[in-house]
Structure 1
Amino acid sequence: MKLVIGHMYPDLLNLYGDRGNILTLKRRCEWRGIDVEVKPIMVDTKTNFTDVDILFLGGGSDREQKIVSDDLTLKRAKNLKAAINDYLTVLSICGGYQLLGKYYKTGTGNKLPGIGALDAYTVAGNRRMIENVIIEADLNGKKFKMVGFENHSGKTYLENIKPLGIVISGNGNNGEDHMEGAMYKNTYGTYLHGPVLPKNPEFADILIQSAINRKYGKKEIDPLDDSFEHITQNAIIKRFVKK
């Protein structure tokens, strides 16, 4: 088996070490004997997203988001939305997450359009939300805690869409409604940096499993020994969750 990971705008959306998510997906596949190709997708790269199995979008500043917004909405929105509706596996972080929604309204009042794949919108806030985050996710009928680190002033509001998880500690989407991230079919958005996948192996495997199922039919991936990851994860949870 082989999976192709599309890394969108690695030269623009590259804050907070989120490339580690690509490395985690690649390594967890290779440990299982699954071949992986990482395909960079730049502004001038042609693709209709039928040639990738997992798509990743990271975070960027407002300047980079303007460049990405123009490219996504003017050149790629139709094909990317079609792929998302056809259950392409997508992970989007922070700025990438915002641009999969309807729009991001900056602090100066400019509205950067998103592609509208996620039924959500983002507005700039006047407070930067910087701290560790712990959420409880409920994915594929399994509840588990996820940890990460947030650093954003954008406040995202979900409409007719489910969150990735409920905030136990931290701010999440907007610091108001206790929701963090969003999910639609096999597409996930989140503010969890860190990067998120090395800290949360269950979530990484959900992405891999969904891509395998879409490409090859239902084939269960082999379990891995995540005892070390769970030790570090539990240490973070014990530190920030007050009993």
Structure 2
Amino acid sequence: MDARYLGIAELVETPSVAVVVDVMRAFTVAAWAFAQGAERIVLAESLDEALALKARHPDWAALKDGPPAPGFDGVNSPALLRSVDLAGRTVVQKTTAGTVGALAVKNASLVLCASFVVAEATARLLRDRDRVTFVVTGEDGRADEDLACARYIARRATGSATDAAEFLRRAERSRAAGELAEGVRQGAHPDDVALCLELDRFPFAMVATLEDSLMVLRPRAVPAPTDEPSA
């Protein structure tokens, strides 16, 4: 596989296959939303768009970065979301980096949104792809946790056995993990870092497509091949 690792600002052309990585916390939160029963996630371009969608669809659940705010149902914290019943609901998500990265590649032929919790399923969907662009959303493309996750997925996409420990350690020592652990970031829970580092907690990948002008994320189950080497 020819893998490229680019920050959002480095995307000068639309890639054919894009994997948008946001470990802490957008696409860990998205995976938890699906685990809690959400049917789909609409990735909003702005807070105003998220609020407008929520106003038109009061039954939708809107999530944002930072502290709680009027009009939003919650924040981008996996720990705070894990007790919320989202069965059959649509979630609107707006974050600082993850949703921005996904919208930046919305015209790609395949867009996957990823984090460690869905790494293996994501890698399986990439097995037959010759060229993949990993969009590293945090810190202008330099976020250690996102780079570590992207490189791990790329290794697993080759089908080879890969020790995840070194990649998870890099993520655990990242600036984002430190800020979450120290309470620097608002709208966080003490368990967020641990939940973001749970490798392959969920058996699905997350595929984003344009639906009626909205970028919509949905889970896709990816069965494990019986002859595949373990990570």
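A short reminder: the numbers here are calculations on the coordinates, not readings from a lab. Because the structure is a prediction, the values reported are computed rather than measured. Cβ atoms are built from the backbone, for glycine too; each structure is taken alone.
When relative contact order in percent (Cα under 8 Å, 6 or more apart) is computed across structures 1, 2, the figure 31 traces back to 2.
Out of 1, 2, which one gives 22.1 for mean count of other Cβ atoms within 10 Å over residues 182-189 as computed from the coordinates? The correct label is 1.
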